[in-house]
Structure I
Amino acid sequence: MNWDPDFTTRNAILAQLGTLPDLDASGWPNIVTLNQWLAPDLPVRFIGDDAFATLGCYYEEAVARGLVPTREANWHDFFGAIIWHLFPQTKTLLNRLHMEHIAEVGASRRTPRRDRVTHFDECGLVLAVPATDDMDDLLLAHDWHRLFLEHRARWGHCWQPFIFGHALYEQALAPFIGLTAKAVVLPMAEGFFGLPRAEQYPVLDRHLCERLQASALFDQPRPLRPLPLLGIPGWWPANEDPAFYNNTDYFRPRRQR
């Protein structure tokens, strides 16, 4: 897909990135530009394919050295660089979890725990909610009617979604019915919800990193909750019609065990 300098205006999902620093680029930003734009204060910097090849190591080891392999003219890696800018503490934690796994069982063997880390890294979404809300129960029950219709007014106010998985942003360039995130519910203090978006990200990143470490979330089976992304109020025009949520192929009921 070609470069689009106005990608944040395509839809409400990508509009989440409207608070990024201005990027003056009529074409694909190169590695130097990405580092200047996103990495001045990061614990890592981005490197291209040639620099990565000279390291002679696997991806996670390069990241552990503070070097993030990033393909140029590639939406997936472009959004990956943006997530490093927004969530540096959490991204560092996830790579450390990968490295611990590799030290234990090797780089070629994947376990369910490592797959969970990867799944969140690619398709994760963080739902910031007040500590007293029952969001996790609603997601676990797949109670889409209450979540998206009965409590519709809460979205964007005391229920605020933040995309973490860079693959979700790539898919949002051409949204489709079926687009689904893997959500982590994160209770936040009341003052968080009134902060400007740019000020929310560092607070969210710190709390998310602490929560993932304290809960050992990825050691648990099925720790991530599926969330149909196009059902989020304000994120997809068709969901203004309540009938949109009748599509049970997308808004799937919970399996009965």
Structure II
Amino acid sequence: MAEGPLPAAPVLQLAGVRKAFNLGLPTEVEVLHGIDLTLRRGEFCALIGPSGSGKSTLLNLIGLLDRPTAGQLLIEGQDTGALEDAALTQLRGRSIGFVFQHHHLITAFTAAENVMMPLLLDRGWPGEAMRRVAESLLERVGLARWRDYPVNRLSGGQQQRVAIARALAMDPPLVLADEPTGNLDTKSADAAFDLMREFNRSRGTTFLIVTHDPRLARRCDRIIEVVDGRILSDAPVAALAAPAFPPAG
């Protein structure tokens, strides 16, 4: 019998990950309680859950902005718990792209200069190759003619497209998008979502998108729901018999 295709390699693996704050104090509280999660190359996933569920804490750990209290977190097979801070920063810069709700662009810089920033931080000096990467990405997100405009002269939707291009400048295997459409109108939100989906399909980039928008979540391939610091459900969208979100009202 012919064997099926091998599963894609893991980009992210969490095993028994816990996170507590105020360790050793009377106010100590554990926010994440033994998270097990694997994301593979080319997946396009939504992360959902109510406020206070632990989504932000989990995203900070996955983004290597904080360290777990216990458990193991691997990026492309690299055990991050064994890394010193400098090596962790380097791994984060090269392996993880970030798209935020509020963009976090440098407003006085041009669109191209903002996209170049991850490359500049990694390599320490500007170069023509960086400029070419930035211009190519801006062309792909439909902003070639605005590449030399300061981003404070761009619309919110255009700024989010710059932020998506910046997240992809290092061609990372994993992009984390934290409410990336939260400040956008429906048309701009759909455009930003479609761009991320395009890069997911054309580059094989893995995306983990935090969203409160059920319409966008159900356009992903997989929905991971976190409640009270635990993964309540994790399933392909096609396998979900009921909406992942309760109806309003």
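Derivation of every value follows stated rules applied to the coordinates shown; laboratory data play no part. Because the structure is predicted, anything quoted here is derived from the model rather than measured. Cβ atoms are built from the backbone, for glycine too; each structure is taken alone.
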Exercise for the section: Could you tell me which structure in I, II was used to calculate relative contact order in percent (Cα under 8 Å, 6 or more apart) as 21? Expected result: I
Exercise for the section: Have a look at I, II and say which one yields 26.9 for mean count of other Cβ atoms within 10 Å over residues 160-167, as calculated. Expected result: II
Problem - Comparison of I, II - label where FRET efficiency 1/(1 + (r/R0)^6) of positions 48 and 208 (r between Cβ atoms, R0 = 25 Å, to 0.05) is highest - result: II
Problem - Cα Rg over 2.2 N^0.38 Å, for residues 16-135 alone derived as 1.17 - corresponding label from I, II - result: I
Practice task
Identify which of structures I, II gives the largest calculated value of Cα Rg over 2.2 N^0.38 Å, for residues 128-167 alone.
Solution key: I
